[in-house]
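Dropping the structures in below, format is structure tokens.
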Structure I
Amino acid sequence: MLNRPHEFIGYVRGALTSEVIREHIRHVCMQIAVYYGFPARLDFLGNALGVIGEDN
């Protein structure tokens, strides 16, 4: 999913549609750091928070 932020954004929107708790999405972004590194985590978290902000 690196270099494909539009795909991740789609997954986050789908999760929100499925009534996944926003806090769980944030926790997933924290776990991303273990696999992709902290710079990628910041990108993923920024994208997720952008989508969560749209939903409010």
Structure II
Amino acid sequence: MPKRKAFLLRLDPKTYDDLERWAKDELRSVNGQIEFLLRRSLQQAGRARDKKEP
């Protein structure tokens, strides 16, 4: 399994609740949902690197 970088993310409670509800609807954890959204945003912006790149 690839290494994961851990970091602290502060969110206001309403944003967290909204993300939690969305994640639950898509059968993901909140962490998984945030990672999914970030990856999708990077791809849409043309900023995602090939997985083979470090």
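Before moving on, here are some points about what is shown:
- Here the criterion is distance in nm of label points 7 Å out along Cα→Cβ at positions 8 and 24, and among I, II the highest value is seen for II.
- Source structure (of I, II) for Kirkwood radius over Cα pairs in Å, computed value 12.8: II
- In this comparison of I, II, the computed figure -27000 for helix-only ellipticity at 222 nm (-39500 (n - 2.57) for each DSSP H run of 4 or more, over all residues; to 500) is attributed to I.
All of the numbers you see were taken from the coordinates with simple rules; none came from a lab. From a predicted model like this one, the values you see are computed outputs, not experimental measurements. Cβ atoms are built from the backbone, for glycine too; each structure is taken alone.
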